[in-house]
Structure 1
Amino acid sequence: MSENLKYYESVALASAAMLEAARRSDWDAMVAAEKRCAEIISRLRAAGGEASLGAQGRQRKAEIIRCVLANDAEIRRLVDPRMRELEGVLSAHVAQRRVDHAYRP
């Protein structure tokens, strides 16, 4: 397996870890896996991520990318409700601060 495919495989593993953490609502683990994923992608880019791959390598790379995209879609489906909940909490907090500030003597 080429070095670049190893990076892509590592990205897929980090993406799967992110998904599993999101399924458990373990946001700290999800963020840690997301950081690992970003670090691997950075190393892939530095190593020349577009290096020549044979037909099998290109096929495997495409499979990995489809897997990562599927994981990303599922992560977003799981995270979006939590994000909307947090936005609501933050909006309420900001509104309360404005009221407090407006009526502060």
Structure 2
Amino acid sequence: MTTVVKKVKKGDMVMVLTGKDSGRRGKVLRILPSEQKVLVENLNMVKRHTKPTNTNPQGGIVDRPSPMPLGKVMVVCGKCNKPTRVGMKAKEKEPGKFMRICKRCGAGLDK
């Protein structure tokens, strides 16, 4: 696992830095560590042509989010509400465990 994957987690609010959705924010739905990609809610939408199934008997064209490179997104701090780099800080009560912190304001990013 690379360091970039450790710094972005499922459920984080991220901001897109480049591309057609630059400046927009969304929640991380899924991380694909082997491909170094992330799936963000309602961003990088593509149209998929689907066959009729039991869950979708009509079929047709469906909008779905597509994975985007991890380097194109930045975690948004909950306290200062700005995109930030992520730092790691050792937990005092649990040796060997780390928590993610905002590099701008120093607030913890983990819930």
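Among the shown structures 1, 2, from which was the value 2.3 of distance in nm of label points 7 Å out along Cα→Cβ at positions 18 and 82 calculated? Walk me through the numbers on the way to the answer.
Values: 1: 1.3; 2: 2.3.
Of the structures listed, the value fits 2.
Out of 1, 2, choose the structure whose coordinates give percent of Cα pairs over 25 Å apart equal to 32 when calculated.
2
Could you tell me which structure in 1, 2 was used to calculate relative contact order in percent (Cα under 8 Å, 6 or more apart) as 36?
1
Quick one: helix-only ellipticity at 222 nm (-39500 (n - 2.57) for each DSSP H run of 4 or more, over all residues; to 500) came out at -30500 when computed from one of 1, 2, so which one is it?
Going through each structure in turn, the value belongs to 1.
Only the coordinates and a few stated rules stand behind these numbers; no lab work does. Treat the numbers as computed from the prediction; the structure is a model and nothing was measured. Cβ atoms are built from the backbone, for glycine too; each structure is taken alone.
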